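What follows draws every value from the coordinates through simple rules; no lab data is involved. Bear in mind the structure is a predicted one, so any value in this text is a computation, not a measurement. Cβ atoms are built from the backbone, for glycine too; each structure is taken alone.
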Structure I
Amino acid sequence: MRSYLLWFGLSLTCVGCGSSLVAEPSADVRTISRADFENRVRGGWAGQMIGVSFGAPTEFKSNGRIIEGDLPPWGPERIENAIDQDDLYVEMTFAAVMDRAGLDATGEQYGEAFRTSKYRLWHANAGARRLLAQGLEPPQSGDPKHNAHANDIDFQIESDFIGLMTPGLPREAGKYCARVGRVMNAGDGLYGGYFVTGMYAAAFFERDPRRVVEAGLAMLPPESRYAQVIRDVLAWSREHPDDWKATWQLIEQKWDKDDPCPDGALEPFNIDASLNGAYIALGLVYGAGDFARTLDVATRAGQDSDCNPSNAAGILGVMIGYEAIPEAWKSGIPAIANRKFSYTDYSFETIVASTIKRAEAVVRSAGGQVTADRLSIPTQAPLPPRLEQVAFGIPERRIPATDGAWQWGDNWLVPPAGMDGHPRTERVATAPGAEATLTFSGTAVVLLGELAGDGGKASVFLDDQPAGEFDAYIPPDTNDNALWHVFGLQPGTHTVRIVKLADRNPASRGNLVSISGAVVYR
């Protein structure tokens with residue numbers, strides 16, 4: 001991936017807190033041979049690798065429209081792309097925490113590993129790393145009060161490793177989702193992980209893709225937007241069993257609207273977890289167990305068209321197992337099977353081995369048994385978390401820095417034209433005390449600007465009352481542009497006043513504040 005909870009007051013309802021997600025032993029037990037289990041784990045990791053490599057050339061190049069025509073032809077050498085994909089190495093960060101600290105690793109431990117990671121990040125992941133660097137711990141790093149990208153796709157594409165280690169154990173999957181997913185997400189952004197891991201957990205014992213999607217749906221609070229989206233996909237696909245494009249069009253008309261992400265607001269770009277989750281479901285249902293067809297549909301649906309086929313093919317890889325993945329798709333894996341994924345100590349072979357080891361521990365902790373030749377796994381019914389919905393509002397207007405709604409003090413400057421010769425529209429200040437005011441009508445606003453290694457600080461006043469401050473410094477390889485935001489305002493006219501501060505983050509190389517505009521919501 002390159003590039004809200006129905007908002008009550010400004011509080012979050014806890015998801016999966018306490019012991020509510022601990023599985024109780026059941027008299028019903030399902031068994032799977034060790035050979036079959038290992039084949040399915042291997043198929044899940046291989047499917048992810050194939051899916052992300054297949055979709056990489058089209059990622060976010062078709063937004064709000066189906067990808068028509070020929071897709072880039074597949075060849076065995078293309079699997080090498082998976083080694084450098086954030087879809088894989090980010091989730092391995094969290095797998096490594098479990099391997100070091102055990103299954104009881106805390107959100108703080110996951111957050112610390114994420115904070116010190118060195119790879120490039122965007123959206124909710126970037127927001128989380130920035131907040132972690134400022135001293136916030138999970139779940140605050142994923143809380144929409146602090147992270148403007150809480151509903152984005154991030155945890156959805158990083159949750160596969162949880163599903164792969166919780167075979168037939170959706171409640172156990174939910175327990176780990178609640179810990180890991182809150183590092184960077186909340187609301188539907190968190191539910192994306194529940195949906196994906198629920199499908200993986202079911203895929204070890206279920207061969208019907210529709211039933212697998214239904215198992216993922218059963219992990220979601222029924223009232224959530226995410227659940228509504230997936231119910232629609234299942235219903236529309238029954239009405240149009242032979243026409244995935246008809247179902248895609250219905251998804252587009254109803255659900256590809258009003259993305260609150262500051263980057264997607266009022267733009268065709270949509271990185272919302274639930275919309276892209278619909279495309280995962282679309283690929284699985286219309287793929288009907290065929291590997292190539294599943295990849296094709298999940299990719300052609302557009303938007304995050306490498307993450308979505310990666311999730312879909314990973315789930316299908318568990319359903320059919322590594323040995324049943326057509327040779328044309330997996331033939332390039334043996335040549336790279338012992339190469340480490342970027343920023344990790346894992347290769348394909350070692351992540352498979354560590355997943356198997358973790359899964360055995362999970363099965364035992366859930367009351368199951370592991371022997372030399374089989375796993376006996378207690379049957380678990382899914383237990384959805386409590387409802388939380390991030391209602392940032394509907395994006396209504398983008399207000400560039402050149403708009404008359406802004407008032408700029410004397411110490412705000414227009415930067416010189418860039419190397420491309422195009423004039424710059426943002427306003428920048430380094431002088432302490434520099435003031436700017438935005439007047440807007442709405443219920444929420446996100447201030448946009450440059451977050452960089454030389455960023456400075458500013459105080460913010462909302463309707464003439466102190467409303468905190470923002471720090472425009474951001475760690476290296478962390479990409480975001482949401483300086484400050486507030487939601488849940490009373491409808492009407494509001495003002496945001498920004499006052500440049502003299503102090504700065506000790507890690508910053510400078511003291512610059514750059515503002516490019518704002519997104520206003522109703």
Structure II
Amino acid sequence: MASDRSSKVAVLRAGFLFLARFTVLVIAAALAQVTAAGQPYEMSALSTRQNASSGIGTLPVSKFAYVADQHANTLSAYTIDSATGSLTEIPGSPFAAGNSPRSLCADPRGRFLYEADWYSASVSAYTIDPSTGALGTIPGSPFPAGSETAAVVVDPSGRFVYAANQYDSTISAYTINPTNGVLIQVAGSPYSSGSWPVGLAVAPSGKFLYSANWIASSVSAYAIDGITGGLTEIAGSPFPAGGGAFQVAITPSGNFAYVAAQTNSVYAYTVNTSTGALTAVVGSPFDAGSSPYYVAVDPLGKFVYVANFFSSNVSGYSINQSSGALTTISGSPFQTGEWPGGLTIDLSGRFLYTANFASDNSSGFAINPLTGALTAMPGSPFATGYRPISVTTVGATDTTPPLIKVSVAPKQLWPPNGKMVPVTISGTITDTGSGVNATSAAYAVQDEYGEVQPTGAITLGPGGSYSFTVLLQASRLGIDLDGRRYTVTVSASDNAGNAGSESGAVIVPHDQRH
């Protein structure tokens with residue numbers, strides 16, 4: 001087919017050398033930006049945040065939430081309302097867990113959930129049903145770790161798992177079997193850390209691992225071998241942190257790090273993205289509530305939140321994008337249940353949840369995207385098992401590309417008088433999994449003569465709708481018996497990286513009967 005078309009073009013060009021190059025004017029239709037469910041989401045060059053039900057947005061939306069009920073040895077599981085963030089317990093919940101589940105983390109694709117078991121010195125592993133959120137035990141689980149396993153984290157690539165062993169002052173490293181989620185200990189594991197590691201974070205680049213060392217009041221930093229997952233402590237590590245350094249969080253850019261310290265403070269650092277080294281931010285440490293246990297950064301890197309255990313509240317801060325310094329959010333601190341020991345922010349950055357140890361529940365908040373202020377969501381707090389200590393959210397696995405619909409009008413250009421004719425290309429781009437990456441939507445027009453090749457971005461409206469106009473020339477070569485064909489291709493990716501495309505055609509026929 002391709003060779004026949006190439007021969008056709010060559011013959012036509014040879015017989016009609018007088019044909020001049022066509023000029024094409026592309027007019028992008030101005031479409032209104034959409035807000036989600038009446039909430040004023042911020043639109044910026046960094047991202048477009050919209051309601052999950054619209055299928056638009058550069059950030060995925062969490063579908064499930066899991067809470068580690070430390071003294072019940074169970075995991076409470078919930079579905080997340082995509083509009084309000086409210087939690088509904090999943091049938092079968094709570095699920096049996098390891099001995100004293102202390103920390104939870106899922107792989108980036110939402111297939112596997114890993115749990116640090118404090119009393120049994122192990123990492124338990126579960127499969128996540130992508131439809132229901134129900135948990136199943138992975139063969140071989142639990143996997144051996146060091147004494148008093150206090151924290152677990154999965155690297156951004158989903159290939160490695162790291163566990164902090166508090167009493168041993170070591171870090172265990174594992175590779176993940178991508179088919180079944182089974183953990184295989186990395187050669188050389190466990191690795192030495194500072195005294196009593198209780199919090200872990202991996203840089204978004206996947207190049208560095210950071211450990212908050214409680215007794216040592218420091219942060220250890222390691223380079224991650226991208227092939228084996230092995231750890232090598234970097235120059236300058238460990239870095240001083242506040243007394244009782246408990247948890248570390250890294251911004252999505254990888255430029256800043258924050259540590260919750262039991263001295264009622266948040267320590268802030270700039271991160272050398274080449275070496276992983278930490279340098280204290282001017283003005284650090286910043287005041288927090290009583291005994292902050294956990295710190296988290298929102299997915300857009302705008303806000304930092306700290307769970308203050310004995311204050312029973314959450315402190316919120318905005319991040320200076322140049323310096324990394326923190327400014328307290330208006331209205332902070334925000335009241336939670338009793339003794340919030342864990343905190344998480346959903347994948348879209350719209351919702352925040354705490355695990356309230358002493359009141360056996362989870363507080364849920366909507367995050368104001370402009371100010372970072374927290375507002376309790378409907379139904380909050382949500383009942384959990386006995387003594388919840390950790391909470392995490394998970395997006396559903398998405399392997400399906402966006403659904404793209406293309407319509408062109410008119411489909412034929414007649415008469416072939418050489419005039420420029422407006423052609424409207426419209427349709428929808430939707431994705432029920434991770435959502436459409438709005439910045440990826442684009443079009444390309446190709447002409448079988450090789451004369452017209454315009455491309456451009458597409459602006460998405462409500463429900464993933466789009467419409468734009470292209471001016472195409474109503475002309476064709478006289479001996480082109482099947483007419484001239486313009487092909488318009490619309491393409492887009494979703495937030496899981498799945499790409500899709502769909503095409504429509506415009507014909508300049510040889511005659512009206514074509």
Structure III
Amino acid sequence: MRNRPGTIFLVALLAGLSLRLLIGFRDLRVIDRLFIPDDAYYTLSIARSLALGQGPTVDGQILTNGFQPLLAFLIAPIFWLTPDPDLRLSLLLTAMTDATSIMLLGFLCFRLAGPLAGGAAALLWAVSPIAVANSLNGLETSLSVFLVLLAVTLWHAEITAPCRWKRLLLGVAWGLALLARIDTALAIAFFTLVGLIHRRWRLLLTTGLAAIVTVAPWWLYQILRFGTVVPESGAAVKAITALYQELYLTVPGQLAWGLGTILGNPVIMFPGLIIGLFDQPVLTCLTFVCFAFLVGVAAGKILRKAGENAAVFPAATIMAWGAGIFFFYTFYLPALWFFPRYLLPTSAALTIVLAGSLGRIWNIWPSSRSHLLILLGIALLILVSSRQSLSFCWTTPMGTLDQWMARAYGYRQAAEEVLRLLPKGAVVGSLQSGALAYYGFNRIKIVNLGGVVDQQAAVAFRTGQLGRYARSRALTHVVDWPLNIDNLKRRGGQEMQTARLVERGRASLQWNKAMTVYEVHWPESPQEKPQAPPK
């Protein structure tokens with residue numbers, strides 16, 4: 001490992017890619033239950049609409065910017081080849097981008113803290129359960145991490161030997177990262193801050209222009225159509241989390257979910273920690289202080305020891321991005337059910353801290369016995385990670401990866417089953433409508449009531465007028481999980497309180513809940529026709 005990092009990188013790449021492909025070719029219903037959230041089907045539906053020339057829309061009618069666009073753009077051409085492509089194709093795309101991240105993380109740590117650190121980072125990410133799981137979730141998570149790692153690697157190359165074409169490529173990489181996920185702006189902000197401090201005006205100007213040119217077409221469209229470059233799904237998710245904050249969620253509880261998600265990463269996932277910490281605010285705060293102190297000290301020593309190493313600022317960018325992501329989602333947008341993917345950049349930052357620390361210890365303790373202990377420690381970490389990641393090859397899941405958090409379920413099977421219970425031409429409302437919209441294409445009409453891809457629905461949810469909006473869309477049925485039916489009633493207003501929901505069937509149990517089909521009977525109101533809520 002010490003003398004041949006390139007060989008270790010190649011071994012890690014092949015092992016990581018093989019593991020992801022081995023899991024990725026399991027039955028799609030199993031993969032769906034393990035990893036794939038409902039949002040993945042929104043992206044697929046939007047990609048299909050783009051390929052059909054309908055614009056960015058889930059239902060073929062209401063335009064939306066409530067998605068991260070780059071993955072949809074990359075998937076759209078697949079629909080030109082086949083009208084109903086296998087979800088597996090998009091999974092393979094994200095699996096391969098994450099496998100490339102193995103090499104980039106390894107290179108970055110190699111330049112930062114030496115060959116052992118580079119080899120350890122590559123091997124750890126190759127078998128990391130959180131990395132493997134996110135590479136097969138059908139969303140842009142792994143793609144955005146890959147693009148930020150690519151950008152900081154290009155930055156490292158520019159620092160080492162500055163030239164114009166490297167700056168241009170760096171700008172394009174930053175632009176693509178923004179299109180992959182808008183929260184990569186936190187990494188770009190740190191990059192910009194470093195450039196300003198060191199007065200790298202040419203670097204900032206060239207990369208800035210290249211990034212603007214890259215994002216300009218999509219951002220210009222968003223501004224003209226929606227008046228913002230921020231996805232409208234963010235406001236909808238904020239409204240949903242606000243509801244949970246009203247009901248039960250506290251700041252220590254949010255912190256418990258965040259800590260429970262990242263503690264142990266990248267080596268292992270400890271879902272039980274969330275349950276253990278959630279009702280223990282004092283223990284949660286003490287755990288956070290200790291964890292933040294240890295990580296901060298380790299990161300500081302790694303960067304300080306690196307001195308003038310060209311990889312200091314690129315590595316620090318990933319660390320700052322990971323920290324910023326953790327604080328942003330834990331305290332501002334606590335969508336707990338999304339934490340396994342939202343906090344993936346934090347796991348990448350922790351990989352650098354862990355691998356960099358091992359590399360520094362290797363250099364500080366030069367004895368053969370110390371080196372043997374370090375190698376045995378790395379082998380143990382890889383063994384633990386591999387055991388959990390390999391279990392994805394044979395486990396029979398009862399729910400998705402984050403089932404212990406929000407009782408999320410496999411959406412593909414549920415959607416296929418409830419669609420058989422619905423009459424053709426039904427107008428179906430659902431807070432989680434991604435899989436229903438994708439598999440019900442040209443058979444039923446789906447109305448998203450969660451607001452993530454429908455701005456009017458988001459306003460209705462936020463103002464407690466969701467029932468009024470649902471009636472204005474002439475809903476004949478409501479399909480959802482019990483939790484979301486409760487949320488619909490809470491935010492439905494008078495219209496939903498007086499409506500009668502008649503159960504017409506259920507999908508099979510997943511975990512301990514079932515997606516249920518209700519026929520909606522609206523109350524008669526001859527004096528007043530139902531109106532859509534104000535924008």
query = A value of 4.3 was derived for distance in nm of label points 7 Å out along Cα→Cβ at positions 331 and 491; which structure in I, II, III was it taken from?
reply = II
task = Kindly point out which one of I, II, III the value -20500 was derived from, the read-out being helix-only ellipticity at 222 nm (-39500 (n - 2.57) for each DSSP H run of 4 or more, over all residues; to 500).
result = III
